[in-house]
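Structures incoming, each one as structure tokens.
Bear in mind that the values in this text are calculations on the coordinates, not laboratory data. Being a predicted model, the structure only gives us computed values, none of them experimental. Cβ atoms are built from the backbone, for glycine too; each structure is taken alone.
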Structure I
Amino acid sequence: MNTTAVLIVIGIFFLLFMIIVYNRLVALKNRLEEAWFQIDVQLKRRADLIPNLVETVKGYATHESKTLEKVIQARSMLQQAGKDVNKVADANNELTSALKSLFAIVEGYPDLKANQNFLNLQIELAGIEDKIAYARQFYNETVRMYNEFQQIFPANLFAGIFGFKPAQYFEITNLLDKLVPNIKF
């Protein structure tokens, strides 16, 4: 076999390998975007639910306007965060904190706690929170797979050439949310 034929075969294998690596990077990036959109959908569902929750609480707790305003402001911040993972994570943490304050206020209003509309909203919100947690977990697993593939040899040689950059994890940035709660009976 002459050297030209050997070089052609090596070139074809190299080209096929580059195509396989590129296609895998594209598939992982698309899966990453899909995972992000799942988080986005759940955050939107929660944001859509919050005005109803606030209005229900407002009817009972009229003098708790600071907390209600904080919830509305945090919701607005989340809606304006766009697709920046860090901004969305920060806004999500703010909203979670504001909702915790809101539910702490609710404890002081037994009639509100017994209101069927409020209970339904609370159950729906709890379900959405579970879906958000699952979507965040799925997104972070996808980020790990995507980043890992970019870092392993020989894919790492081509990831930069093809313009693929590492993705960011959806992280809890509020240190208070990372603490273990102190439960007393």
Structure II
Amino acid sequence: MAISRSENMARIRSRNTTPELRLRKALWAAGIRYRVDYKTPAGRADVAFITKKIAVFVDGCFWHGCPRHYVSPRSSVDFWSAKLTENVERDRRQTLALEAAGWQVIRVWEHEVFESADTVIAAVVAALDGRGRGASRREVVRRVEEVTPDPCIETRYYELLRDPSTTRSETGPRITKKWKRPK
């Protein structure tokens, strides 16, 4: 029996995802203790260090507009464009609100947890030691527009998460290679 797209999307978890579990396991193995799914002044952090006011978010490449791995869907384009825009705006509001409340925000892409967990752990340790920089220079895909259908050429629009006025765009072949988690 085939699963409908709606049923498949309903199965996607918002917490305890594989990248989150992998990050938490690596933090624990490094002797770093944390709170999980902690309610901050601006939403729930995947991992939080309450006494240091540090919130860590593990963002999915598709759901949050990873510049390397976001692939725009071919169907329901208007829905998915609005969904991506909504997610990026929420990430921006959340990051800025937490920083205004004195929190440091660390946002990592899901692929970073798998490809370079040591780098992610080092960023968390640096933040805990007061040397971290957080999400200030993080670039996201804001939207993707098809330029020509065959061959498919698209324009990708990028912006900085904290500063939407800092933008750039690239025009080139459609990106179709999604990031796949290692088994």
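Observations, loosely collected:
- Which of I, II yields 16.2 [mean count of other Cβ atoms within 10 Å over residues 29-36, calculated]: I
- Once Rg/Rh (Cα atoms, Kirkwood Rh) is computed for every structure in I, II, the highest value turns out to be that of I.
- Given -10500 for helix-only ellipticity at 222 nm (-39500 (n - 2.57) for each DSSP H run of 4 or more, over all residues; to 500), calculated: source structure among I, II: II
- Structures I, II were shown, and relative contact order in percent (Cα under 8 Å, 6 or more apart) at 19 was computed from II.
- Value 3.8, calculated as distance in nm of label points 7 Å out along Cα→Cβ at positions 21 and 157, assigned to which of I, II: II
- The maximum of distance in nm of label points 7 Å out along Cα→Cβ at positions 53 and 141 over structures I, II, that is, the highest value, falls on II.
- Test item: semi-axes √(5λ) of the Cα gyration tensor in Å, for residues 37-92 alone calculated as 28, 12, 7, pick one of I, II: II
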